[in-house]
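Undergrad: These notes open a run of structures that come right after.
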Structure 1
Amino acid sequence: MKEILAKYIPERAVEATFELIKSHQVHLKIVNQRVTRHGDYRRMPDGRHIITVNAGENKYRFFVTLIHEIAHLVAYEKYGRFIKPHGIEWKRTFQQLMLPFINPQVFPTRILPVVANHFKNPKASSDTDAKFALALKQYDPENDKNYVFEIPHGSTFRMHNGKIFKRGNKRVKRYECVEIATGRMYLFNPNAEVELLRS
């Protein structure tokens with residue numbers, strides 16, 4: 001298991017993460033990329049804990065996702081099954097589990113302040129914290145995607161599902177985008193990955 005973890009998470013985090021997996025009897029499944037989620041946790045009827053994480057070349061994203069899902073398991077065991085999935089119990093648990101790893105041995109110095117700031121109040125998805133998502137994105141392999149905030153106003157872009165949108169104005173935090181086929185308006189996170197369509 002340690003050899004497998006070493007492929008996916010920062011080297012200095014392997015030993016402690018392996019201990020977390022072992023002590024909580026996690027059955028870890030590494031799967032092909034899913035667009036809608038980075039990972040998930042399920043408690044099976046037989047009591048097994050299954051955590052699924054997308055395979056990927058970004059060790060920092062994989063690591064944060066894995067600890068995020070272990071936090072669900074630990075919060076469930078500590079507080080019971082009636083807590084909110086991303087409520088205060090989960091947030092505290094996630095913070096406690098991540099704290100030993102928020103150091104320059106695990107995360108690059110240039111993103112460490114952003115990582116530390118994110119864990120003052122972790123979000124249900126790392127993607128909803130634009131600064132944190134952008135910091136992690138630096139370690140993704142090169143691709144031809146753009147973020148919505150990079151798309152020029154009035155330009156069109158394609159989503160992963162093939163739908164085409166036109167970028168509009170920015171509201172407080174999100175961007176108004178109109179789906180070309182239906183004329184319906186949607187709000188996009190600034191760091192949603194899309195494909196800019198050249199006119």
Structure 2
Amino acid sequence: MKLLKERIMRDGKCFEGGILKVDSFINHQMDPILMKSIAVEFVRRFASTDINKIITIEASGIAPAIMTGYLLELPVVFAKKKKPVTMENMLTTTVYSFTKNRNYDICVSKDFLRKGDHVLFIDDFLANGNAAKGIIDLVNQAGATLAGMGFIIEKAFQHGGEYLRNAGVRVESLAIIDSLDNCEIKIR
């Protein structure tokens with residue numbers, strides 16, 4: 001995705017500790033034209049895959065998941081970070097956040113993630129793979145099938161993608177960052 005890579009180089013901001021900030025166009029203020037192009041690319045990459053549902057984690061994964069679900073005409077489920085008092089029949093797992101340096105629970109209703117579902121996980125970043133591992137746990141608890149995982153940006157130097165691929169998960173990343181050393185963005 002040339003457009004995405006150009007935007008990362010132009011508007012992405014690098015911070016110490018391997019943090020890439022893309023909040024001016026992906027996960028705070030969103031560029032809907034770019035988001036549509038991202039969704040079109042996910043649709044292209046997963047076109048021959050048996051999928052009946054998209055799943056993501058709130059909040060930054062919602063926009064690309066919704067756009068992808070819209071184009072595929074599929075429902076989108078998002079795992080919540082706070083257990084709603086009204087949610088019944090809940091599946092729950094714990095995820096470690098690299099950015100926030102803490103664990104948090106994510107949950108989804110068994111009514112929306114069920115045995116027989118073939119789900120595609122869409123998210124903004126793949127770093128250490130902790131969010132992805134949490135989704136895999138929820139999918140397994142539900143007895144559903146993980147059809148694949150799509151990420152807007154993968155930070156290859158944090159090895160989450162390597163872990164997932166070695167575990168046999170189909171991973172499609174639209175932009176892969178090889179390094180943020182010395183706050184210099186190096187895209188594969």
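Undergrad: Match the computed value 18.3 of Kirkwood radius over Cα pairs in Å to one of the structures 1, 2, and report its label.
TA: Values: 1: 18.3; 2: 16.7.
Clearly, the read-out refers to 1.
Undergrad: 1.7 is what came out when distance in nm of label points 7 Å out along Cα→Cβ at positions 76 and 164 was calculated for one structure; which of 1, 2 is it? Don't skip to the answer; put the middle values down first.
TA: Numbers: 1: 4.3; 2: 1.7.
Of the structures listed, the value fits 2.
Undergrad: Once mean projected area of the Cα convex hull in nm², for residues 20-115 alone is calculated for all of 1, 2, which comes out largest?
TA: Once mean projected area of the Cα convex hull in nm², for residues 20-115 alone is worked out for each structure, 2 has the highest.
Undergrad: Looking at distance in nm of label points 7 Å out along Cα→Cβ at positions 92 and 124, point out which structure of 1, 2 has the largest value.
TA: Details: 1: 2.1; 2: 2.6.
By distance in nm of label points 7 Å out along Cα→Cβ at positions 92 and 124, the leading structure of 1, 2 is 2.
Undergrad: Separate question: Quick one: distance in nm of label points 7 Å out along Cα→Cβ at positions 28 and 140 came out at 2.3 when computed from one of 1, 2, so which one is it?
TA: Details: 1: 2.3; 2: 3.6.
Clearly, the read-out refers to 1.
Undergrad: Taking 14 as the value of relative contact order in percent (Cα under 8 Å, 6 or more apart) derived from one of the structures shown (1, 2), identify that structure. All intermediate terms of the calculation are to be shown ahead of the outcome.
TA: On the way: 1: 14; 2: 20.
Checking each candidate, the match is 1.
Undergrad: As an exercise: FRET efficiency 1/(1 + (r/R0)^6) of positions 52 and 100 (r between Cβ atoms, R0 = 35 Å, to 0.05), calculated from one structure in 1, 2, equals 0.90. Which structure is it?
TA: Working: 1: 0.90; 2: 0.65.
Considering all the candidates, the number was obtained from 1.
Laboratory data are not the source of any read-out in this text; all were calculated from the coordinates shown. All values derive from a computational prediction rather than experimental measurement. Cβ atoms are built from the backbone, for glycine too; each structure is taken alone.
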